[in-house]
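Every read-out reported here was derived from the displayed coordinates using simple, explicitly stated rules and does not represent laboratory data. Quick caveat, the model's predicted, so the values are computed rather than measured. Cβ atoms are built from the backbone, for glycine too; each structure is taken alone.
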Structure 1
Amino acid sequence: MSKGNFKLSPSDFAFLWEECKRCFYLKVARGFPRPFGPFPKIFNLIDNEMKNYYLNMRTEKIDPEIPAGVVKYSEQWVESKPILSTQFGASCYIKGKFDTVLQFDDDTYGVIDFKTSRTSSGHVSLYGRQLHAYAHCLENPAGSAFSVSPISRLGLLVYEPDKYGFVSKDRVALEGAIAWINIPLDKKGFLAFIDKVLSVLTRTEPPPAHPECGWCRYREKSRKSGL
């Protein structure tokens, strides 16, 4: 296996990496991703409406725990310069599209993601990896890629619908609470995580499948049946 410059997607840091290292390896190192599954259109609609609604809004109107500033940028592609690991003799770069970036009044920036429905405490650290990846790209851009610096805050803005009703004669709406979840900034910890990722990607053979990975079980059953 060639120890080249692996392309990493921030979205894979949340669940694919955690669900199955073998599936992660096959996607990144061998170009063999899982098939795309269906994703309900309503979640994309809510996500886009939230981004559009908050763009250019002062953060004080959203949540008092967010530092004073403005919702500045939405859905921009970012790409990092190569991250070299001398330990594993390989490098990687990160490329993806962030949700939203805030510009604070002290000339620092924050990266946030919008989430619909309750976010469990166990998932917050996984989303934190994703946000750290965007922050790294913004502070260490490749060439002329979009960038802002320094990043001082990461967080999630979570909308949890819990009520449905009429707002006019022929219009209804979903009503729910909005909550800010701060994610501690740990840039050294994120680079240590990238080293762990490269320790898997530079293997000569795929790592073992996670015992609960449905995709790997399906592939194994298919191979054994000869189908």
Structure 2
Amino acid sequence: MEATQTAAAPSFETVWAALQETDRIVKEVGELQKETARRQEETDRIIKEVGELQKETARRQEETAQQMKETDRMIKELNESQEETDRQIKDNNKRFGEFTNRFGEVVEYMIAPNLREKFREIGLNFPKANSGTRVKDYDNNIFFEIDVMLENGEKALLVEVKTKLTIEDVKAHIARIEKMRKYADLHGDKRAFLGAAAGVVMTDNVKEYALEQGLYVIEPSGETFNITPPNGPPKEW
């Protein structure tokens, strides 16, 4: 019969060491669980913030879309308003141009009959007055129109009539008189030519410019008009 051997019981030191190791592991597991819980809490917080941020982003995107829609509407209305304004300006310019042309014609016919008397008062006698004189010299390529022309045997006075006289109008009239001089020389007309500019409305600098160029200036005065002689002797072409 064989004898049975009994395992020796672990020593106190072995058991104590095992307990200490177990306690350490439990503590580490606990710390790990706490860290895991903390990280989970931080993750939940981040997820919540991301969710709030997504909501805020969506809200701002919606607001931006609404603002863009409103901006598009305003731009469309502005464009429509600008088109209407441009149309009205174009229509007003057309009407004003037609009015200016008709008014200029009326002024010509009102001034022409009285110009001879007014110039006679300042020492210039012109027995003849014509309105709307047109020169068309195709052979010499000379074309121009004179609103009013006063004439005598020695001189002729070319008058430009404008509703609103400008410096550019004065320059254009001087060029017109120069054309008249060239046309006259080509056709044996030896008369001297004078210039005058008439304006229902003109600024002081336009008036002064015309006078400095040797032109007479004609402007309204009550129910009639006044003639201002140029600065110094009137220019003759």
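Can you spot which of 1, 2 the value 0.05 was calculated from, given it is FRET efficiency 1/(1 + (r/R0)^6) of positions 64 and 136 (r between Cβ atoms, R0 = 41 Å, to 0.05)? Working through the options, I get structure 2. In this comparison of 1, 2, the computed figure 8.2 for distance in nm of label points 7 Å out along Cα→Cβ at positions 32 and 88 is attributed to 2. Starting from the value 2.8: which structure in 1, 2 was distance in nm of label points 7 Å out along Cα→Cβ at positions 40 and 200 calculated from? Structure of origin is 1. A value of 19.4 for Kirkwood radius over Cα pairs in Å, calculated from one of 1, 2, originates in structure 1.
Largest in distance in nm of label points 7 Å out along Cα→Cβ at positions 72 and 152 among the labelled structures 1, 2 is structure 2. If you line up 1, 2 by FRET efficiency 1/(1 + (r/R0)^6) of positions 24 and 48 (r between Cβ atoms, R0 = 25 Å, to 0.05), the top spot, with the largest value, goes to 1. Structures compared: 1, 2; top value of relative contact order in percent (Cα under 8 Å, 6 or more apart), i.e. the largest, recorded for 1.
Which structure, out of 1, 2, was semi-axes √(5λ) of the Cα gyration tensor in Å, for residues 16-79 alone derived from, given a value of 60, 5, 4? Answer by label: 2. Please state which of the structures 1, 2 yields -22000 when helix-only ellipticity at 222 nm (-39500 (n - 2.57) for each DSSP H run of 4 or more, over all residues; to 500) is computed from it. For helix-only ellipticity at 222 nm (-39500 (n - 2.57) for each DSSP H run of 4 or more, over all residues; to 500), the value -22000 is produced by structure 2.
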